[in-house]
Structure P
């Protein structure tokens, strides 16, 4: 199953790691290192099956290649997943074991924070490897910068639809109140947008609604909520055959990875007249942040470059309109042009 899956996505390397003492079971997928070493976060999830974990890490790592290329970064695409319930597995010993696993890849993969892993976990990983970013001694949590980039991407999308990049008075539905979704909702509110929030975590919704002037919609009804912008900031695959006919919006633009269940759904949105911002373009602020930490730079520079996501998205929208295609196809074309033009960079293999 692994080899055919790798071949389907043109992946360079997939590595499995286990440590019985700590319960670590991890998969690291390196998709492409043409532009530089692969960089991507490590997420910890209680997958139903190993096959689900493999599918997730392969899709995510491929998206990271395109994200780095579309953001003009000298990096390749990689991702890692740790299988298991975070509440039961998370421990310093486990992340130390995981750090040793990352280290043995010799710099071909650089890890960082992701779903259910944070700065404190990366600090533990850093005890065992230098190939980690997003630590407390680095630039810290990239989530607010990711949200900042998404906000400016939304501005680019609404400008292409309504003729103005102002979000004031627009109705925006934010699905998911994790670190990115919460920061995005706050930035939208600060710019006078009307925000509706939804999350399967009722406590998160209640807490946010208590602090802010927002409406709340049930998770099962979020796709039926009339709005100008639907901003998915939770799990992937939420735009699919079942939800697309239910959407009552003009723009789909959010911080979640792999928003589309399948690539063809970008065309389905286009046929409905809905502007879709490719997730790996609009949510690249986190990657920009950890890239700054890896390559040298500060959070202020990362914020400035995240703002430029809006300009990059405008270029891709224009390219899509010129070619009468989806913005996703235009983004893929741009990324592939960068990769095809680059000379392959192979990280040095450490001597034994």
Structure Q
């Protein structure tokens, strides 16, 4: 790890530790002054989640809720927050991490634990928004596997250099602690992220990384936080345009838009995760018609979801509105793999070149 990276890591650790410690000191200070300890927690309710037209992603508004030990109903929640914050402070101090599942089981030994995993996840998010830090900064990691990256890029992870072209056909697996990974060198012009691992492997087999001088990222469905952070970093730090290719249905549209403009649920950390300049390369209703793709009929739930997207502030661009309306009109959806109708090589040899030329 370079000196710059080490210094950056030390600063992040120091900031996280001080914020966690400060949360406890705030309560101790109230007790010392014989005041009732109270914590201000930014509201994560829908009424406090705002789409910022300038930043082009969801952000939290300025509404706060108060949790007070003077309210019997809130004592348990504050106790859980203090326990969890102390657990995270110890993780940061000794430079270790724990998965959110491990943290839940550790809480079984606390005097005031959680009733279920979802409750512990919610309290973890409360601490995130209260401190303005991500859970990764607090030493908490997700359970899911990271996405795969294939192409000409070299990473430094700790003391190890990793070449994504020499990591097997499944490429480099994005680390949950991606902010601690350095980009040492690359020889690519763009990044293409694809929804399914089937399409990822098809692109690897067809040498798409050479044909388009691109990094290929297999999202494995809804992109994990670390994957979104990786895409944002390569876009901003390496100045690489990002394209997102998904199935031609409302769920594929949503997966892409979460990468582009963030999610309402994670409004408090979208500034670290959203890549507003990313472009949608995926299957559209126009593609279904123009390429005469094999399709499935839209279900009632698909139509309902498309109508929801049409009113979502992230989809107000005329191009999105047109494609959503057209999909409802034709009543059909299609998967990325439907291009195989024309042969396994078609998506790389014909579809991607045509779409990239249109978007560039």
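Computed from the coordinates by the stated procedures, all read-outs in this text should not be read as laboratory data. Quick caveat: nothing in here was measured; it's all calculated off a predicted structure. Cβ atoms are built from the backbone, for glycine too; each structure is taken alone.
Numerical summary
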{"quantity": "Answer label among P, Q for the case where percent of Cα pairs over 15 Å apart, for residues 231-310 alone, calculated from the coordinates, equals 62", "calculated": "Q"}
{"quantity": "Highest-scoring label, criterion being mean count of other Cβ atoms within 10 Å over residues 215-222, among P, Q", "calculated": "Q"}
{"quantity": "Structure (P, Q) behind the derived value 19.4, 61 of Rg and Dmax of the Cα atoms in Å", "calculated": "P"}
{"quantity": "Given 2, 9, 17, 19, 18, 16, 11, 4, 2, 1, 0, 0 for P(r) over Cα pairs in 5 Å bins from 0, in percent, for residues 31-150 alone, calculated: source structure among P, Q", "calculated": "Q"}
{"quantity": "Top of P, Q by FRET efficiency 1/(1 + (r/R0)^6) of positions 135 and 239 (r between Cβ atoms, R0 = 25 Å, to 0.05), largest first", "calculated": "Q"}
{"quantity": "Of the structures P, Q, the one that 18 was derived from, the read-out being relative contact order in percent (Cα under 8 Å, 6 or more apart)", "calculated": "P"}
{"quantity": "Source structure (of P, Q) for mean count of other Cβ atoms within 10 Å over residues 199-206, computed value 14.8", "calculated": "P"}
